[in-house]
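Just so it is clear, none of the values below were taken in a lab; they were calculated from the coordinates. Since we're looking at a predicted model, the values are computed, not measured.
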Structure I
Amino acid sequence: MTIQFSKIFMLLTVLNFLNFCVCAQNQQGMNATATKKVDLPKPYATPSAVNNSQVVGWVDGKQPKAPAGFKVTKFADGFENPRWIYASPNGDLFICESSTKPSSANRITILQDTDKDGKYDSREIFLSDQNRPFGMLVLDSFFYVANTDALMRYPYKAGEKHISETGTKILDLPAGGYNNHWTRNIIASPDRKKILISVGSGSNNGENGMDKEVRRANVLEINPDGTGEKIYAAGLRNPVGIDFYPGTNTLWTAVNERDGLGDDLVPDYITSVKRDGFYGWPYAYFGANPDPRMKGARPDLVSKTIVPEVDLGSHTASLGLAFYNQNAFPEKYRNGAFVGQHGSWNRSKLSGYKVVFVPFKDEKPSGKPEDFFTGFIDDADNSRVHGRPVGVTVIADG
């Protein structure tokens, strides 16, 4: 195992058994171009492709690339499908190792800086025997884990290296799902009085019947003890990354949109999440654009579909989301959003497989997405990739 730490601001989980960190060196700011209105092609303008990538790993000294002025360092390795990462209030880092494979590790590993010298020198299995764990949260005196089928709560004291108790299931969640929609993410509201849970759809476009989609394609809201469930927002096909814009009560999410309508439909996106808002799935997309497979169903919902703020490209599998709420990076990055794009399978040419940055100003996107962390595609013609980015997080030292 290799662990390195040097002015880390961002860590991301890469489905290639390791984590990378990106740290800032001296860098000049850049001007952003305002995000433009999206012009969408017609459905089926191109055939629906199947183009699965092959992960070949990082060999011969290769590693991802960041913009000039930034340094990329391998932070830790030896994980089994590191799917998500969580930085706790005391600085401990939790890595969720989880997948759909029968041999999934189903555990959470903790990295700690035990002597407070700025280097993570301890690594332990914090929690095991989970069911496809993903989202993690420290709230009051509890550690929460969002498994694919339940929200679990464990008594917790800051600094603990291992939890051996069975914990308490405080909420059942709809399990499984189309492709990788088994992930359940969680975040506390800014006042710490509510927990929000992202739950992806159980299908691509409702093809199994909407009776199978109860409590799905939603962001749910509950009390910390699991009671008082409400639908915070609906019509979000697979809202994985969730984060509050710094210093506000405005929730944002990164949404992995639907397949089967061609190479350039439907764009993934990040959007602010309005309470009681409807974002289209499965009846419409990117505003009042009807999905032809729904054959005119629910025109009332089509007409009220909210247009998301930022187009992230079709089939990019935009999953990770973190706002940069620290000060070490140049001014242009302050309060901007970093998005981990897991990468396409339903596109004739690969898309995604990188981390993009979306600049913000006055709490709104102020420029188009720009490449930030790249180099994951090894051979585009043969669909070979080194790894697949997923989770992104910000460390408190900035």
Structure II
Amino acid sequence: MPSYQGKPNTGIMTPGYLVKCLAVILLPSVSVCVLNLHAAGPEPITDDCPHVICLCETLEMILRKGLKSGVLGLKRRDYWHWIEELPQQDTCGRLSHLSVMIEKTGACPKMLTAQGRGRYFLRLSLNRKYLAATVQHLLHTQKLLEWYDPLLSVMGNEEYLEPFLSLLLVTSERKFALDLQNSSFLDESWVLPVCGVYQTVPCRELGMVLRYLEGRVFVVEVLPGSQAEVDEVVLSGDIIDEINGVSLRYAYNGQAGTILSRLKGEPLIFGLIRWRWKDGKIFHPLIPYVKCVQEKVPTFQLQEHPKNQESNEERLQQDGRLMYDLQYLGMADVGTFGGKEVLDIGITKVQQLNCPPKEVLFDVKETEVRIQDKASQEVIFCYLYPDISSVGRRLDNKKIFALCTT
């Protein structure tokens, strides 16, 4: 049989071939993401759009590939490092908007790492249609452009940078409305949690037991009969992300209590991170935290739903607002003074009337509260907020509350 001797296939790729493969893989991926975004309809792109994470991950890969290490290889660079250097290095004189964006990113207290800040900046620049302009500023700055290896990157290779820039310009044609407040997990993940807001009135004790873990404030228990349980918003396993606009990311032990003491007597607005993600399962980056909390607090369990609410109970809604299913006990005259001191007297008077309870729906609207008969939908009464002088409940029966009106 004849024999043949050929050159062995070593599998070695040249740097030029490597960057070509990189561009062939990543640039079409960005193109697909952009096409999907344009096919999503005319509405602004939000975090609910399934293509946002894919776009951001692919952009990040392109911005990272081929970045050289710092002097002597001691500092590992990330794309945020050259972005924050642009105002000092680019002399084109058109950097005011970029400088404001960089300042806003640096001032956000919810990220500590270059990775987190870079991701926040990417999301901010998508919202403000400024990502393409940021890359164009880099092109003016040879010193920073040299951070990229032209043989190992898209950013440092003129042949592939131009089509990438064109894709960014097409991306800027879409309006993005990404939630920049939802940033507390950007240091760790592109997948972001479901957030919530808990607003409550001033009270002596909210009834939330907190546990601090690696700078995050976990709710490990909602106490029975407490204000937090009655409000039915916070669940065990949720994270308090901020209080009245003060971030609790990287919080020190006791910081939440310190803030609450300072806000004593004021209405409270809690920014929450839900333990449950959009698919109904635990938010994946939270899993190691939850395991650690369970080790430290053996009784801790993730709470599926408020204790006073059956898991399969359907809550009625009106124009997207929750309607509270209550029993109306009646009303009584308490005189001309409408302070909170008369609420106890008023509740006692109503109870003494022994009127049959009426099933009603309590609707908290933007400018008024409305009570309507559950069966007939007839409005029993409606009060504008300026007409309500006080609201409260008795300490011996927290399930009964009253409001005093003028």
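Some values worked out for this structure:
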quantity	calculated
Computed -0.36, -0.80, -1.08, -1.35 for log10 I(q)/I(0) by the Debye sum over Cα atoms at q = 0.09, 0.14, 0.17, 0.20 Å⁻¹, for residues 114-297 alone - originating structure among I, II	I
Per volume of the Cα convex hull per residue in Å³, the highest-valued of structures I, II	II
Of the structures I, II, the one that -10000 was derived from, the read-out being helix-only ellipticity at 222 nm (-39500 (n - 2.57) for each DSSP H run of 4 or more, over all residues; to 500)	II
Test item: Rg/Rh (Cα atoms, Kirkwood Rh), for residues 210-305 alone calculated as 0.95, pick one of I, II	II
Kirkwood radius over Cα pairs in Å, for residues 218-377 alone - highest-scoring structure of I, II	II
Read-out relative contact order in percent (Cα under 8 Å, 6 or more apart), computed value 18, structure in I, II	I
